[in-house]
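The structures come next, written out as structure tokens.
Read-outs throughout are calculated quantities, based only on the coordinates presented, and are distinct from any laboratory measurement. Only a predicted model underlies this, so the values are computations on that prediction, with no experimental measurement involved. Cβ atoms are built from the backbone, for glycine too; each structure is taken alone.
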Structure I
Amino acid sequence: MTGRAMRAVLTWGLVLAVWPLAARAQVDADNGDAVVVDMPEPDRGCPAKPEFLPMTPMALVGIERLGWLVHQAIIPPGKDKFFQAGARSRSGVKPVPAEMARKLGAPDTKVPLWVFGKADSKACKATPTAWWAVRMGTDEDRQTYLMAEVAVECELLPPGRLSGTPVALRQKDEPTGCRLRRPNRSQTGKDSDGLPPDYAEHVPPQDCAAPECARLWEYFGVTGGEDSAGAFDLTVSYLHRNGSNPCNWATDDLSKLFVRHAESTALQELKPGGVLFGGLWDFNGLRYILSRQMGVFYAYDYQQLKAPRPKMTPKSVRYGSPTEEDLIHAKRSLSPCKK
């Protein structure tokens, strides 16, 4: 080996040892010198231990503007100086000085927030700009929540539909290659339509004979990629007809959340369930199934669900207390009176 070739080999090895992973060295074909060329950094994918922060519409808490608030913390009663005496028995919202937010439990802003918004779009960076103390709930369960108004570097869907609800991740590095997928398939069945067999086996039998009773069902789900793994949300309603006004009919309703594993036709029920609003996918396929219900956010880890000894308990975050209206409409129904 010539002296020049030896120097090229040594230089190349040194460059590979000290240069960032996003770059690689190649040998110049003309003179044998090592040349550094930029290489694309591999995707990080979805995090193994995510820190999810649910988001709430501003209008829902009493701020008369379009936009979203990111959950920060539950303010302990001993630190709640915003709602005192009689104010604690009512809902409300008050601004929180930035210098107080950290003491009330807000996460360190040195660790960025990454927001998943529109379907199949990558996460974009979000920066807290203002904090709010939000008092919500009923007499039986009323708490004060610390929420942050954020500036985001992408467009989010306006509040109004569950399928457009964004969710934030808190981590140092951008979760490249991790994408939020929204429900992309649905089917409904009327009185004479039978439930698909894979769903029917999870629905308890019930007497429902026409014309006194009608059974309606609906499911929607999210899948992605080449495998068939996905999550599905089912609602079944039995309408007991009594007169011509559907609002006078008694109903029996049930809702269930399922996961279907790749290359499987069977459905596995997920508890405590919740209303499906999406899933996170990366180069490994489905990673997390996302749902929410009555002020609680759930994230089911698909890798744990399909393990030989599956862990079925989801990661949960309490981000709000249900109001009286929420409790009234808590049960999902396909009754035409509740449309």
Structure II
Amino acid sequence: MQNKELLQSYHMAGLFTLTLRLVIGWTYFSAFWRRLILENKLDPDTAGYIGEKFNHFLPNALGIKPIIEYLVTTPDALWWAMAVFTIVEAIVGLFIMMGLFTRLMSIGVFSLAMGILLGSGWLGTTCLDEWQIGVLGVASGFTIFLSGSGKYSLDYFLQTKNYKITKHPIFSWLGSGVLPIRFTVLPKIVFGGALAILALTLYTNQYFHGGVWGTLHNKSVKPKIEITNSTLDQDVISFQIFRVEGADVYGSFLIGIKIVDGNENTILELDQKALANFPKENIKNRYVAQIKSGKHSMIIPLGAKANLEIREEKLAHLSNGSYKVILTDISGLTWTDTFEINK
């Protein structure tokens, strides 16, 4: 009798989380639906390729930068990773909406949400979108694991029809029903898990956005380019640019590159027309998201990194001293790097 009442309590808890299960399931299944049914976003040669979106995560990801960087520098591995990720999202989303192997799928929800949180939690031009999706997904996965699914689920159907699989002890861990955890221990697990997820929420909110104390910041608002490794070799100047901040839905538009000496005298200047016709072979892209010349400027997507080379005869005759490379965005923002000539 006691076990039956306990099972009914779990079924009721699973019933209460039905809305959560359906909504969180659709958020993941819809990713598959958008990428393969409504459009084909797994084609590397088309606009909107999901691999480029993944590349946008790189500059400020938390803890998983090496994984992201490896994938965006290895296009074949990236494609397979995106394909597997999309299939997993489809299975997890569909199964959790149907309430089939609910607890196993909730682990999938938790894991996918954690990946979103760590990779893209810093993105979001208005409402910290990706961070909110990530932390709510983590909390939802944990909650659904505890509750399982209730009356409106395939797990419940299998249990009420006494299918053999539901009699196996592992079904309680992978499907629904009574968790085989002592009642005196379960509240501690719930409380500890809730505190851990709250701590994760506060930590990532502070790390990505300064949302707990100090100055608020949003790295998705204004473009920022890091320019490094400026060197001069004979008549060729080369430098590396890496766009690390700004909105992920459009690029930074570079309209000027200038080289000046220590007295701010202009040595060389490329305007937006020159950048719109910048030689493709002089842009050495590192990642899937690529810097390229556009119609009116040079376009630098979020997460793109490349070495740029400029060949000009007058550079070979520069005297010793300190020089600066200045990049100018269409917004008026500028970024600078210095280099020395010691012949």
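Could you figure out which one of I, II the value 0.75 for FRET efficiency 1/(1 + (r/R0)^6) of positions 186 and 298 (r between Cβ atoms, R0 = 25 Å, to 0.05) was computed from? Derived from the structure labelled I. Determine which structure produced the value 26.2, 93 for Rg and Dmax of the Cα atoms in Å, calculated from the coordinates; the candidates are I, II. Value 26.2, 93 for Rg and Dmax of the Cα atoms in Å corresponds to II out of I, II. Ranked by Rg/Rh (Cα atoms, Kirkwood Rh), for residues 178-233 alone, structures I, II are led by II, which has the greatest value.
One of I, II was used to compute Kirkwood radius over Cα pairs in Å, for residues 106-273 alone, and the answer was 19.7. Which one was it? Attributed to the structure labelled I.
For the read-out helix-only ellipticity at 222 nm (-39500 (n - 2.57) for each DSSP H run of 4 or more, over all residues; to 500), a value of -2500 was computed from one structure; give its label from I, II. Of the structures listed, the value fits I.
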